[in-house]
Structure I
Amino acid sequence: MKTLAQKILDAHTVSGITQAGEPIELIMDQTLTQDATGTMAYMQLEAMGVDQVKSELSVSYVDHNTLQSGYMNADDHAYLQSVAAKHGVYFSKAGNGICHQLHLERFAKPGKTLIGSDSHTPTSGAMAMIAIGAGGLDVAKAMAGLPYRITYPKITEVRLQGKLAHGVSAKDIILELLRRESVKGGVGKIYEYTGEGIKELSVYQRATITNMGAELGATTSLFPSDEITYEFLKRQQREQDFVEMKADEGAVYDETIIIDLSALKPKAACPNSPDNIKNIAELAGKKVDQVAIGSCTNSGYEDLMKVAAILKGKKIAENVSLVISPGSRQVMRKLIQNGAFTVFVDAGARILECTCGPCIGMGQSPKSEGVSLRTFNRNFYGRSGTLSAEVYLVSPETAAASAVTGYVCDPTTIEYEDQFAAEPSYVDDSMIYAPAEDPQEVEVIFGPNIKPLPINDALPESFGKKVVIKLEDNITTDHIAPAGAKVLPYRSNIEKLSTFVFENNKKDFYKVCNEHGGGIIVAGENYGQGSSREHAALAPMYLGVKAVIAKSFARIHLANLINFGIIPFVFANKEDYDKIDDLDDLVFENVYGLKDDPNFIVYNATKNIRIPVIAQINNADYALLKAGGALNFIRNSQ
């Protein structure tokens, strides 16, 4: 008897033992990229010498860097459109929608596998897909037909019982799971949702939950494919893609978590972590300055219809700025057709385009020390663009109710009509472009901000480096390679991007690296949580970082470090973290011995002590590290 996750994983495993904790290689049916990570992914694909992608389907979406103040983002879009046409990739134009919602609507298929260069790729798990976020290089490898290497995950059942009360939503379900499990509780796991409660959730609502499974650190999350899935696909005019998929009766899970939906209350993730959870009732009455509704987490049809129901006939509070961004042009068109958009405008909302926008720090930063309620998935320190702001993650219902009152408002305490007409069917793929029929005729367009890929040196047998920064627990990729309108335009220019690395943790970090010829990063638990952005490994590699020693790593960032030739070590004894300080001299002798034994001794020459560490690698990883990263390894193998 197999779980749903096991059925899909086992059908796509081409090597390894399909048992929790064992390394396996998966064939990935589909790939997706977005523009903040896509330029590097396609440059890496071209560097591999791949003429046409080998995947069943690959799609390039433009949804992150759409704030065009200068030529850089527009140049990247031109590159992405031309390189997609040339190499067999579908291209979704800016304004068409956010990659995860669009992929769910137009391309996701039950039983398939998907790898995407964005950590919220698991959104498509709402369609019974094994959908995994990864660094751009891993996605490029999948487009080249190479399997994806992961550790076979544990399967955690999340059994949903009961029925959601008025004012409680899917967002509150995932916030409750984050309260229980934490931002690192899902590392090495897949969350599989079961129980009669799933029948209460539309595909969009399921997508909210699978989307924020990324905040748990999970490999992915998924729901079965059932009659609700079929109705969704029918509205998308692709019911032919439906396949019923569910776990076998009597399937055994590694663990089971039970959530009683009827007992749930509206919740918020408080600053500055998605697992800092409180009930809205505890925050009620707190003055609000900004409300932002949208992102790939909460901008589906039902979400925005409930917002319209709460706003209908009302005005937003005098002290509140409300912005709304639909997740796709398809949803926006339906809301225009049924009058919901008029409600938004009449209420005083500011309408943004169908993109990630404020969620990735592209505009709409709150005021100094402002309180911002957002229906997004992350509230990491500084991600909004205002370091002093308090950012809370809430449901669309809580967001809309609070926008009207001007204070944090529990939506279960207000009356509104939460039943509305069934979602209509409307499809327009005119902004998704198929690959060129004559790819040899396509010229790839390179703007002046697109710089060549930096090339790492092969791993030396021994080296000594200074500790260039020491960090606490839960350092995110936003800390390492910040998001936002100031930084994102340089995602295709690693030399420039490297000047922003750790800018909010250690001013002029890049100058410290340049002064000392690179160095070593020391960190606490869950280093590299958050986004899949490989720039958080690529830019430190460019600055000469040779190793990271941490108490533990987030899954995607661990893979990205290896892909770019940076050795990931964990402390054998976590208390040894206190034995290393900033600018200590560390010596690494005979790292080639890691091929046979991951146990290693680092010599702290400054303190004259030896510290045992463990490399978080296997033999295949060692081969990549020794070559100086995966791209060097692939080049050397040709």
Structure II
Amino acid sequence: MQHKKRQHKRVRTLTGVITVTKNGTGFFMHEDIPKDIRIETQYLHTALNGDTVEIVRFPHTSRDERQQGKVLNIISRAQEHFVGTLTRENHMWLLKPDNPLVYTAIRLITHKGAQEGYKALVHITKWDDPSTLPEGVLEKVIGKAGEHETEMEAIVLDRGFVSEFPKAVEDAARTLQRESNITDEERRWREDYTAIPTCTIDPDDAKDFDDALSIQTLPNGNYEVGVHIADVTHYVRPGSLLETEAQKRATSVYLVDRTIPMLPEIISNDLCSLNPHEEKRAFSVIFEMDTDARVVKKRFAKTLITSRHRFTYRNAQNILDGEAHEYDRELRTLWALSQKLKAKRIAKGAIEFTNNEIQFELDAHGAPVQVHIKEHLNTMKLIEEFMLLANSTVAKHISECCVGKNPSHSMSIYRIHDAPDPDKLAELSVFLRALGHDHLGGDLSQIETKDIAQLLREVRGTPEEAVVQMATLRSMAKAVYSDKNIGHFSLGFKHYTHFTSPIRRYPDMMVHRILFAHLHHEPLTHEELLVYRRMATAASQREVEAVRAERDSVKFKQVEYMRTRIGDTFDGKITGVSKGGIFVAEVTTQAEGMVRMSTIPGGWYELDEKRYAIVNTNNGTTYRIGDTVRIRLAGVYLETRELDWEIIV
């Protein structure tokens, strides 16, 4: 009987999200266990990367062995639609997914219109037997693999976004356009800022303008600075088709050559956009600031504004550099105030990450003809400071309104950034010491924003600056949207939200509604609270996919550009090391590829994990992360978006 009881003893299972590598190995992490559990391919039970699964752990065979387990059930799929290349094998049509983390081909049970070598979108309809291929239906043939339009559309679809809007949504936008006149009644309650010097400052290719700045000198010598944000929620109302579509998309997506907007262009580029010389509705944060950029007073108002001028970052920079202009005094005053705002942030410990963004020049067919790193202009910093000020001011105001209030008044959406995990900081500390830096001593669980900021300042200008910054970023938590405010670690703010980009981010629209409700003492309904809480999580997830889509498009264009440069030599920087070789990024284009260990001249090299380097076993020659090397392009693989480099000695 005792033996029988042991046979039927309930085995404890764990439920959570699984991570799967491109080799088909799963790793499962759970809050109740200290280290992740390894799950070999044969025990995945059809689980794919990101799926929510139920697993069971195998008994340990030794203390030092990594815990292993197997998947029992798939609770929910993270993704059911996949993009890949169509191929025909053994009289079957297959889709070979673009995503390397999808370790299986998909067998098509419907394949009308399929063409070999074309990209397509497929919906998996059945996969419950790991010994067979998943079954799927062909939903869309995108185009011939490798062509510009095909690859860009494939990236969008693979991340769960769509370029076109449903006809009903476009019709709803056109209806709003016909009914957009400002009534006399509305003019009575909106504050009129149309006579105040106001401008927008945006990239050269911007088509929608979320934000504008106004400035005037007050009789007491202080400045009144208005941060005016497009009043999107005036048009996009709860329960409308536009609202439902905005919730679904949650964000605009920015690829190398196009924008996939959150809202139809009639809304994003016309009705809501703060276009020059057009009277527009705005939701404004009005600051009274003294000459040292101290905020003396603040208030919030629905306004009417007219942008006097549409500046680009470059032509506004020319004015800061001395060029005469009708609004040169206003721009230079805003710049001076923004510098003082920044100095205060930095003094409080805010972290400054530098970001080398890649910009492509494309020909008429979308092929890259030139690649360069975007300029970092002072006018970008000017706008950033006032947007940070507005966002943090809105978040703090709502938070202060909530103190002691009932739950209906206490809800908001914050942009939060948790403190780094001490274990990840410990790994970063080891990495820093290997590079000759020792800046993260002491109790890593008590690390503060200013400690990270100091580290980045001390490595600035060193050869390893870029890799230290990359490693630091990887050690930190991701910023997300939440209804629970824990502050923003990297910015050093106790209160922060997103208010300034409602044309392209759904969370900003939610914050507009929440702020307006607080200003008018109108409690949010319980149903609204539940929707906002759910949408904060969904928006965080969609943001991740949007960023990945952007990176995918950049990576594709980098590799496509390099396809014409095989055999050319470049300067590169080592960004990683492994047993298989070293990863190198070309300095100008930032295109990253691999130098295979077997191709490095001069003898046999081995990985030195402690020093983050590979070392020649004969003569001690060392290649370390952060080193600059001369490289030759040996191979380009457009399908997998990979490059092979060779080191030139």
State the single structure among I, II that was used to calculate Cα extents along the principal axes in Å, giving 81, 61, 60.
II
Value 231 of volume of the Cα convex hull per residue in Å³, for residues 184-463 alone was derived from the coordinates of, among I, II, structure I
As an exercise: semi-axes √(5λ) of the Cα gyration tensor in Å, for residues 312-383 alone, calculated from one structure in I, II, equals 23, 17, 8. Which structure is it?
I
Where does the value 0.55 come from, among I, II, when FRET efficiency 1/(1 + (r/R0)^6) of positions 24 and 160 (r between Cβ atoms, R0 = 30 Å, to 0.05) is the thing being computed?
I
Candidates I, II; relative contact order in percent (Cα under 8 Å, 6 or more apart) computed = 14; producing structure is I
Comparing I, II, where is FRET efficiency 1/(1 + (r/R0)^6) of positions 128 and 200 (r between Cβ atoms, R0 = 41 Å, to 0.05) highest?
I
For structures I, II, which has the highest computed value of mean count of other Cβ atoms within 10 Å over residues 360-367?
I
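One of I, II was used to calculate distance in nm of label points 7 Å out along Cα→Cβ at positions 272 and 296, giving 2.3; which?
This value belongs to structure I.
Of structures I, II, which gives 18.4 when mean count of other Cβ atoms within 10 Å over residues 224-231 is computed from the coordinates?
Clearly, the read-out refers to I.
FYI, it's all coordinate maths here, none of it is from the lab. Keep in mind the model is a prediction, meaning the values are calculated, not measured. Cβ atoms are built from the backbone, for glycine too; each structure is taken alone.
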